[in-house]
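Multiple structures are listed underneath, in structure tokens.
Each reported figure results from applying straightforward, stated rules to the coordinates on display, with no laboratory input. Just so it is clear, the structure is predicted and the values come from calculations on it, not from any experiment. Cβ atoms are built from the backbone, for glycine too; each structure is taken alone.
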Structure I
Amino acid sequence: MAISEAGAAVARFDFNRGEMRGTSMTLYANCLVHRGDFHLETVPLAALASVRVAFERDFHRIAWGGVLIFVALVLFAVSGPLAAVASTAAGEVATGATGVAAALSSLFRVVEAVARALPFFALLATLGGGALIALGWLGATALTLSFARDERVYVVRGRDTRLLDFAEALAERLMLVRR
């Protein structure tokens with residue numbers, strides 16, 4: 001039985017970022033090899049049913065970022081009036097306060113302190129919301145290999161034209177494979 005050689009590589013894609021950083025995919029005439037530091041997977045092109053590549057923005061992240069920014073605006077809008085009301089109430093109760101009145105005055109002082117901290121939390125929510133919106137807008141490019149009963153997805157953050165080119169070369173080779 002003779003062992004056939006894979007031949008020269010038709011195309012190669014290196015994953016430079018994301019979950020698969022440090023791995024690479026190499027396309028040969030009759031197979032696709034996904035190689036990493038601790039794994040090696042060889043997929044015969046005859047086993048592939050289809051290849052799909054798409055760039056998609058993550059609208060769920062964008063929506064959650066918008067929600068966080070809305071929450072930040074509400075926190076910022078509520079902080080001033082809440083602090084003023086709590087301060088006034090604590091001042092009214094504090095005059096000659098003993099027992100329950102002293103505890104109520106302390107509670108109003110705690111509410112005032114929390115209300116004065118709300119703009120800081122609003123700033124954090126704004127930054128988090130902005131980051132979610134930015135990541136959602138950057139999106140991801142996904143290469144999907146479909147088999148008879150399974151599929152594998154390889155994702156790269158952002159719009160990666162190199163992955164699009166690799167998928168195009170893979171699709172061309174797939175069309176040449178005899179089934």
Structure II
Amino acid sequence: MLINKPGGIHISETPIVASGRTVFALADINQLEQNNRTQFNAGNTLSVYVVFLDAPYSTANVLGIAYRNTSLAVFGPTITSNSGGLNQVSRTKLESTIEEHEFGHLLGLVNIGSPMVTAHEDAAHSAHCNNPNCLMYYQTNTTVVGGVIMNTPVPSLDANCRADLSANGGK
């Protein structure tokens with residue numbers, strides 16, 4: 001992606017106790033973050049909170065979500081049930097695709113912070129690109145994506161999304 005971090009990126013991992021939940025609503029995820037997040041934005045430091053959850057989202061077939069301005073969640077059981085089996089994409093590939101898609105939202109794509117250089121938001125699916133080959137296409141964060149990427153690389157950002165990041169200071 002087009003981000004400008006000349007000082008590099010540091011990753012800090014902290015295990016949290018399994019929730020025992022059967023489903024997560026957004027309020028539950030927010031509470032979990034409030035109870036466990038230790039790193040926050042300060043000065044020139046940007047902190048992103050990524051949590052891998054042990055239950056699916058309250059909306060069916062959602063693999064991951066970006067919420068707040070620096071937070072994203074990945075739904076482990078939904079990833080697991082849609083990857084790694086016969087005629088399914090690998091877990092690593094599906095998880096990577098979901099994380100990259102949701103991180104794109106944290107960067108303001110599509111039309112949620114990084115102004116669009118050229119209009120390319122899908123009218124039927126706000127905050128998603130209208131190009132089905134773009135990482136930011138709406139189906140990328142649903143269970144449909146596994147069949148789409150099974151024999152192809154993880155989708156990349158299309159020219160419009162890359163232009164938006166460049167116009168917003170990306171290098």
### Query
Here FRET efficiency 1/(1 + (r/R0)^6) of positions 21 and 85 (r between Cβ atoms, R0 = 41 Å, to 0.05) has been calculated and equals 0.20, so which of I, II was it run on?
I
### Query
Just checking, which of I, II has the largest value of mean count of other Cβ atoms within 10 Å over residues 109-116?
II
### Task
Supply the structure label, taken from I, II, corresponding to distance in nm of label points 7 Å out along Cα→Cβ at positions 29 and 53 with the calculated value 2.3.
I
#### Entry: For 28 (relative contact order in percent (Cα under 8 Å, 6 or more apart), calculated) the corresponding structure among I, II
I
### Message
Starting from the value 4.6: which structure in I, II was distance in nm of label points 7 Å out along Cα→Cβ at positions 45 and 69 calculated from?
### Response
I
### Task
For distance in nm of label points 7 Å out along Cα→Cβ at positions 77 and 117, find whichever of I, II sits highest and give me its label.
II
### Task
Work out which structure the value 16.1, 48 belongs to, where Rg and Dmax of the Cα atoms in Å was derived from one of I, II.
II
### Summary
From the coordinates of one of I, II, helix-only ellipticity at 222 nm (-39500 (n - 2.57) for each DSSP H run of 4 or more, over all residues; to 500) came out at -18500; that one is structure I
